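The next part holds the structures, each set out as structure tokens.
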Structure 1
Amino acid sequence: MSTPDTRHVPTPEEFHAVSTSPEFLKLRSRFRGFAFPVTIGFLAWYLFYIITATFATDFVKTPVVGVINIGIILGLAQFVTAGLITWAYVRFADKTIDPATEAIRASMENPGG
């Protein structure tokens, strides 16, 4: 037998109030401060790779070790970069975003407590 859910269900007015609160604005600013620069950086890196592979074919054909050339290394580096960004975001979210989100959620579900 389960216990009934006693959490407060926020109203639209409460959601609006929270969305304009300093805590929420700080949370949104912190998220954007991470997400936007990382996104722009990765897109610039990706475009560099595409443009280099398209217009600098002699450069990307340069052998490094055996049949492995600069183009292959740059292509594999895209996967490594995506993995590093994912790892960095998970750490950032665990330390910064999740605690702030939990505090906001708790204040909405228990407005008096």
Structure 2
Amino acid sequence: MRVGKDLVAAAATPLVLGILAEGESYGYAILQRIAELSNGELRWNDGMLYPLLHRLERLGHVDSSWDSSHPGRPRKQYRLSDAGAAALAEQSAQWDVVSAALRSVRVLRAAGNGLA
């Protein structure tokens, strides 16, 4: 199944904030976690993730620092800020409302088709 661009864009911020709520991470690991959480249905690339991370930094929802403690080149580590945790809570509540409405529509549609 292909998830539409509009839905991916709408879910991007709470998804990334939620991943960072699990603990600090770097870009490639965030991309891998998105694929894992979606059972491979969402495949983001660098061009989708890094502009979002930069925007979240500008908004104060994410903090970052360079980590050179591992072999290879330094990685930029991202972590959720207090403002980001508050934004995640707000956006999660909004998604709960949308999800409940979608579930209700499916139940009503199924009942109308004699499937419930």
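Given structures 1, 2, which gives the highest value for relative contact order in percent (Cα under 8 Å, 6 or more apart)?
Numbers: 1: 41; 2: 25.
That would be structure 1.
Comparing 1, 2, where is Rg/Rh (Cα atoms, Kirkwood Rh) highest?
Working: 1: 1.26; 2: 1.08.
For this comparison of Rg/Rh (Cα atoms, Kirkwood Rh), the top structure is 1.
By the measure distance in nm of label points 7 Å out along Cα→Cβ at positions 34 and 58, tell me the structure among 1, 2 with the highest figure. Show your work: numbers first, answer last.
Numbers: 1: 4.5; 2: 1.8.
The structure with the largest value is 1.
Determine which structure produced the value -21000 for helix-only ellipticity at 222 nm (-39500 (n - 2.57) for each DSSP H run of 4 or more, over all residues; to 500), calculated from the coordinates; the candidates are 1, 2. Provide the component values of the computation, followed by the final result.
Numbers: 1: -24000; 2: -21000.
Matching structure: 2.
When P(r) over Cα pairs in 10 Å bins from 0, in percent, for residues 26-65 alone is calculated, the result is 30, 50, 21, 0; to which of the structures 1, 2 does this value belong? Before the final figure, lay out each step's value.
Details: 1: 27, 30, 22, 15, 7; 2: 30, 50, 21, 0.
Here the read-out was taken from 2.
None of the figures in this text is laboratory data; all of them are computed from the coordinates on show. Source: prediction; values computed, not measured. Cβ atoms are built from the backbone, for glycine too; each structure is taken alone.
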